[in-house]
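Asks: Structures follow.
Read-outs throughout are calculated quantities, based only on the coordinates presented, and are distinct from any laboratory measurement. The structure displayed is predicted, hence computed values, not measured ones. Cβ atoms are built from the backbone, for glycine too; each structure is taken alone.
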Structure 1
Amino acid sequence: MKAKQKGKYALPYGILPAVVTPLTAEGRFNEQGMRKLINYLIDGGVHGLFITGTTGEFYGLTPEEKREIFAVTLDETKGRVPVYAGTNGITTRESVMLTQLAEECGVDGVSVLTPMFITPSQEQLIQHYKTIAANTSLPVLLYNNPPKTGVNLAASTVAKLAEVPNIVSIKDSSGDLTLTAEYIRLTRGAEDFNVLMGRDTLIYGALCYGAAGSIASCANVAPRLCADIYDKYMAGDLAGSLEAQFKLAPLRIAFTIGTFPAVIKESLALLGIDAGPCMEPVGPMTAEEREKLRQVLVGMGLLA
């Protein structure tokens with residue numbers, strides 16, 4: 001299932017899991033774990049894959065490890081769904097380098113998080129993204145996650161960047177549905193641009209405003225349920241879509257039980273998919289926390 005074509009560039013749509021990076025006990029990339037996870041996700045009905053993002057612990061991976069992850073993901077996916085790669089850096093230079101690495105490996109597009117630690121102005125952010133886009137032929141997705149970075153992409157900034165031919169989308173993880181709606185309202189006239197929700201509890205709401213789908217962490221654990229929110233909405237089954245959204249909510253809310261992204265990896269372990277540990281200093285959940293999480297999955301019907 002390829003990304004939908006709208007003009008020159010294919011636009012991401014539907015449910016794209018923000019894929020975790022399976023690790024061995026020693027903290028190295030687990031190729032077999034990744035291959036198993038990819039098939040679980042595609043069999044669950046997702047519309048694409050988003051690797052080496054926030055949920056994929058991009059911040060702890062070397063460029064060489066990212067190259068391996070890109071290659072393994074593309075090899076196992078075999079064109080069944082589009083593959084998007086996070087090419088996030090604090091500096092423009094680093095993001096350009098990682099974007100070109102991803103393009104060399106053959107991914108379908110890249111997602112670039114705003115810089116973190118530093119606090120660039122909106123004009124500096126515009127130049128940052130324009131420079132990245134100018135140095136690749138791939139479609140580029142903006143990624144706004146102010147709770148993690150402390151940097152927010154203003155709606156007016158996104159509207160300006162939507163004019164760049166190969167900047168095609170934005171993932172908004174702000175949790176502010178008003179901001180998401182403004183992104184959609186101000187870019188409605190752009191030929192090749194759409195908006196993706198990044199907060200898993202707001203997928204249905206964003207679709208009502210006109211979003212094209214979601215890049216969702218919870219889709220690692222419940223791919224079919226997340227895909228149902230989108231598929232049922234597009235089929236006109238609004239009640240079924242909303243019910244799937246309500247059913248998913250407890251998992252996203254449970255993220256606070258452990259340190260992110262431990263809840264996702266521990267959930268996968270409970271489902272029989274070995275995603276391994278998180279990168280230190282993020283440690284495993286306690287036995288008490290794991291039992292709370294297990295009860296959430298039982299309540300959702302994901303575990304017996």
Structure 2
Amino acid sequence: MDYNKIQEGVIKLIKKSQTELPVDVIESLEKALSVESGIAKLQIANILENIRLAKATGRPLCQDTGVQTFFIEAGVDFPKIGHLKKLIIGAVKKATEIVPLRPNAVDPFNSKNQAGNIGNFIPAITWDFISGTDVNITAIPKGGGSENMSKLVMLKPASGINGIKKFVIDEIKKAGGNPCPPTVIGLGIGGGADLAMKLGKLALLRPVGLRHEDKNIADIEEELIQRINKTGIGPMGLGGKTTVLDVHIEHAPRHPASLPVGMVVQCWADRRAKMVIHQDGRWEVL
């Protein structure tokens with residue numbers, strides 16, 4: 001198995017996540033363009049032109065190339081599975097120069113920049129293990145502006161679903177134009193404090209427009225989309241009909257005494273890219 005070749009694939013994955021938006025996001029923005037008018041329509045048009053130029057020139061969609069974040073489904077029978085973490089870290093370091101990526105890893109105590117977008121627990125990697133021999137990697141670079149609007153609340157169980165909805169709407173109103181709307185919202189409900197936030201980020205992996213398989217949850221997603229868009233915050237906070245492109249919910253059982261809700265905000269640059277690595281070292285960026 002040629003690890004250098006696999007690392008080249010991960011670098012290609014990172015570059016694609018930085019320079020090309022998924023089709024589902026582009027189609028959602030085009031839909032927003034068709035319903036907006038005035039300054040809101042102009043903002044969406046500028047966003048779409050930005051997307052076109054980024055892909056055409058191979059340059060990052062945004063100057064904030066984010067914290068490099070990966071979700072990995074590793075087949076338990078993939079050979080040399082212990083090499084993957086080191087390989088990904090090396091790919092991030094090289095991609096910082098090649099793509100290029102803005103150095104976004106800063107020590108929280110002394111503010112010293114950690115070269116290559118790497119450091120303790122960075123890049124951020126979430127692992128899951130599945131049957132088989134393939135490894136599936138999703139890259140989701142997370143920009144600071146939208147991440148700053150992410151919130152965790154530990155509601156009382158009596159707050160119920162209505163309390164969750166109120167929390168989301170209130171926080172979206174407070175955020176205004178700060179997260180560069182139209183946004184995509186990932187909600188993690190249940191588990192504990194840490195798991196709720198992780199579920200919120202995991203929810204962002206779902207394509208825009210794809211509803212939750214549970215109809216009751218799908219109905220809540222739809223309601224939140226409609227209510228958020230009625231706030232009138234609009235593209236880039238300048239007013240309009242499109243404040244959010246989608247809301248995705250993931251959930252886990254909660255403790256009887258708590259109701260954790262993690263809201264993870266993604267800006268209009270809903271950057272996602274996927275790849276698969278086969279047991280013989282072959283790979284494809286999808």
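Asks: Volume of the Cα convex hull per residue in Å³ was computed and gave 136; which structure, 1, 2, did it come from?
Replies: 2
Asks: Out of 1, 2, which has the highest value for mean count of other Cβ atoms within 10 Å over residues 58-65?
Replies: 2
Asks: So relative contact order in percent (Cα under 8 Å, 6 or more apart), computed for just one structure, reads 19; which one of 1, 2 is that?
Replies: That value comes from structure 1.
Asks: Given 36, 21, 13 as the derived value for Cα extents along the principal axes in Å, for residues 218-273 alone, which of the supplied structures 1, 2 does it correspond to?
Replies: 1
Asks: Among the shown structures 1, 2, from which was the value 16.1 of Kirkwood radius over Cα pairs in Å, for residues 10-177 alone calculated?
Replies: 1
Asks: Out of 1, 2, which structure matches 6.5 when mean projected area of the Cα convex hull in nm², for residues 106-209 alone is calculated?
Replies: That value comes from structure 1.
Asks: Kindly point out which one of 1, 2 the value 0.90 was derived from, the read-out being FRET efficiency 1/(1 + (r/R0)^6) of positions 34 and 82 (r between Cβ atoms, R0 = 25 Å, to 0.05).
Replies: The read-out was computed on structure 1.
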